[in-house]
Structure 1
Amino acid sequence: MKDLDFPLFKTKSDVYKKFDLTDFNGRKEYFEYKAGTEIKKMREYLQNNTFIAYLMGKKSSGKGTYAKMLAEIIDKDKITHFSIGDMVRSLDEVISNPEKRKEMVEYLKKNYRGFMPLDEIMKSWDNRSTKTLLPTELVLALAKKEIAKLGKKTIFIDGFPRDLDQISYALFFRDLINYREDADLFILIDVPTTVIDARVKSRVICPVCQTSRNLNLLPTKTVEHENGKFYLICDNPNCKGARMVQKEGDDQGIAPIKERLDKDEMLIREAYKLQGIPKILLRNTIPVDKTKDVTDDYEITPEFSYEFKDGKVETHEKAWEVEDDEGNLSNSLMPPPVVVSLIKQLVRALGL
């Protein structure tokens, strides 16, 4: 991110050993090899402690992917990914049910503290669009309610703060949910908009199971060709060979969400300047001329292209190269090396 110092993090091993990062067992071996000592420290810490981490990155920057992969590797019973957006969407169904709506209103009468009258909030919620943010005080009250259901766990909060006023609220969020003595920190993720744009444009989804893959960056095992185009076939056997399709609007890339991405970057910049709270800095891309110094080759995101030859689809693979937002030719990292960086920085931030 221009003008902000997101340092390169070295994950290159002294002794080269290759792992399949698309396979669960391969990732498990990879993490043990690259960060086994730190993983052990994290597990020991989580036996008696928890912490709160605020994931801040542009839309589609991988926040949920990184948090869920960390939980998968460390301890999924001790760590949870909590999405504010998912919470709000699930509550849309609650308020459409008369009984559940009544329960929600009763809860908010006791717990909501804000300037907008509660009846106005409920009316605006009924008519709101996805672009309209709910009042911060309401989001805090709802988050407190939902987090209480989780039990005492380490929480990676995704989608808060979403506005400038919420950054200062985040500094006291742990008090609100009764995590007063726990560590809290910001995780700032730098992913160029050029990378997000390329991911969106080649993203496809299974119309049956809704699994998302990527024609150029994360193909399925089977690729078909028809009328000059290549298509991915869903790997899920229950989908019976369903052809994956592009979601409406994805061909436009980041154009429909450009305003949101600009705001996300502004929030990251503000959080970067905060004092008194640890910050973990994650970056998704590395300049091509630095890649060999800091990463192993299989940690780089591969790019796939296809050729229809002699009645068969041939797949070609190479390291994906993409210009970052400053025009520097870069390689994009697979999620696991970013999570290795996350684990090692967490250990330092927590003083382990």
Structure 2
Amino acid sequence: MLDSLIRHIQGSKSLDLEQVQSAVEALTDPDVSVATKAAFLTALSAKGETISEIESFASELLKRSVPIPIDPATRDRGIVDVCGTGGDHLNTFNISTSVALVVSAAGVTVAKHGNRAITSKAGSADLLEALGIRLDLSPEASAEMLARHGFVFLFAQAYHPAFKHIGPARRLCAECGQRTIFNFLGPLLNPARPTGQLLGVSRADLCEPLARVLQRLGVRRAMVVCGRVGDATMDELSTLGESSIAEFYHDRGFSMSTLSPADLGLGRATLEDLAGGDKHRNAEIVMAVLSGRDRGPKRDAVLLNAGAALFVGGAVTSIAEGWDLAGRTIDEGRVVQKVEALRGASGSF
């Protein structure tokens, strides 16, 4: 099946839903060779994935994810995810995970979907592990954690068993320097089905298409962002350069914009000011920020992105208002209290 789809793609033809379903079936089949799977992913990348293709792949893979029994009351509050695609290779500290904790402490329910490091020294799973927060909760325990504490981490590898048979082909592509559709599918596959999402991407040209995909997948409110750092880009809103933003609110429209540090009145900072290390060093950095002890550029990066996430979560009416709320939440000690509560809760499941 993949051989015929490869020929179809090489003719510059897009895949329809039925063909994507067949492709996912083959990619998750252990009897299909790794080389054939890698050839398909390479051909699809060379053609260029369409919005419809990305949406169809995400929908099919979500159907194969492990469901989470979230109760209606928790779902009615709204659920936000804050994550990035990775791939910027800048080795900053864990900004999005820090933001997720701040946003939860400010009262927005957060289901953080993530994994271990791939293109950095410490991924979200690595950091939370170093902070003493469990990664191995069952779906039932995860739902209870979300309802009780307004935060849960959903370890991607535990909720997407189908990826076991896709991983070798992805690694083969990576060894050849070849990106694949899976480089940006991960953040679209949160099994909690969030209603709001702040998604960071490492290329500005991905902002609009991935926002369109989130909209089609049923997310009610989202911002997809990419920030500049000199000649490079980061999968966060940047305090070091201009950021590209694609956003929508339910069915009320879709917009593109840019945000500059000059608009925020920020002091000068460099990429080195945002540098991270391994998971233990990042845990130290993050706790210094979340406790209010570090009030420099790292705090600014967290406040900016937390402001956007709080806006997406409906807690505030602007990023600037969200910045202020995030700052107060840190300074009042609520984020440290949240981390301590999550540590304690982790031991009760």
Structure 3
Amino acid sequence: MLETIWFVLWGILWAIYFILDGFDLGLGTLMPLLAKNETEKRIIYNAQSPYWDGNEVWLITAGGVTFAAFPTTYAVMFSSLYSALMLILFALIFRAVSFEFREKVDKPSWRALWDVFAVAGSFLPALLLGVAFANIFRGIPIDEQGVFHGNLLTLLNPYGIGGGILFLTLFCLHGSLWLTLKVEGELQKRAAAFAAKLWVVLLIVAVLFLLATGWATPLYQNYLKHPILFLILIFTVACLLLVRVFIKKQAWCKAWSASGGTILGVTLFGVIGLYPNLLPSSINSFYSLTIFNSASSPLTLKIMLGVALFFVPIVIIYQAWVYNFFKGKVKESDIAYEEPY
């Protein structure tokens, strides 16, 4: 029972991270396409700057849960996906530094350099997180000792790349919708038009990925055993369709919320399909790491559950305050300050 509770918490924390940091990563990726001048770039930076570090707390939380509740899975995951995870880590580091260093020197070449880091530091995590999770869904080539038989190129298989494209498209749509909430004028119109186009792309990518999932992974087995679980898929499809409806109505807050619901549904779809596996082995299913053979002791799970139930609500309350405090739109007058927030 404790193992299942922690598995559910693990999946929810990843979903929260994808929803919150997803719009940051998507907006950073789209910046060269949305911003036409220096002023618009500064506005885009200001639209995400107050939130990005708080959003990434959920990445640390999800990783911490993996370490505390399923240490064997944590160890094998970070050794198997080492190259991809290190690329993600360094990309996030350079992206974080770009927020602080971009305005330190008043030279176009200096700002252009940090813009490159900001865009690459957004694009790579969005893509590689999708690649990593798609490979987990498909199965990692690990043996009975948890040794990974492959390399980074092993992860760049067609299904893995498809997962990367799915995540990248999801996050870019999410980011463009966030920008419609935070800005006005021509930049808002441009973001809205981009969101409408991205929705069509996402629909095509999502359908192809769902079809590929049935061929490349065993995720649908849990759904076929318990058909009521298809409600998760129905919820995801409904949220995706609502995004389109709200874009047409220019109801940007509802559109962004529906986009978040789509990301939530996609994450839960994969997590539920995995259960009780955490790292399925593509070599032999008996080598797979599950919530039962990789979990911490019952006492550790009980203690950590109490810690999580105490601290997670505190983080939620704090982030709710931040989002409420910075809820206004970003205007040109706001970029008169040297710092982005």
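Quick check on the output: 0.60 is FRET efficiency 1/(1 + (r/R0)^6) of positions 138 and 202 (r between Cβ atoms, R0 = 35 Å, to 0.05), derived from one of 1, 2, 3. Which one produced it?
2
When Cα extents along the principal axes in Å is calculated, the result is 59, 40, 39; to which of the structures 1, 2, 3 does this value belong?
Structure 3 accounts for this read-out.
Could you tell me which structure in 1, 2, 3 was used to calculate Cα Rg over 2.2 N^0.38 Å, for residues 106-289 alone as 1.08?
Here the read-out was taken from 2.
Please compute distance in nm of label points 7 Å out along Cα→Cβ at positions 146 and 298 for structures 1, 2, 3 and give me the label with the greatest value.
Once distance in nm of label points 7 Å out along Cα→Cβ at positions 146 and 298 is worked out for each structure, 1 has the highest.
Values quoted throughout were computed directly from the atomic coordinates according to the rules given, and no laboratory measurement underlies them. For clarity, every value in this text was computed on a predicted model and none was experimentally measured. Cβ atoms are built from the backbone, for glycine too; each structure is taken alone.
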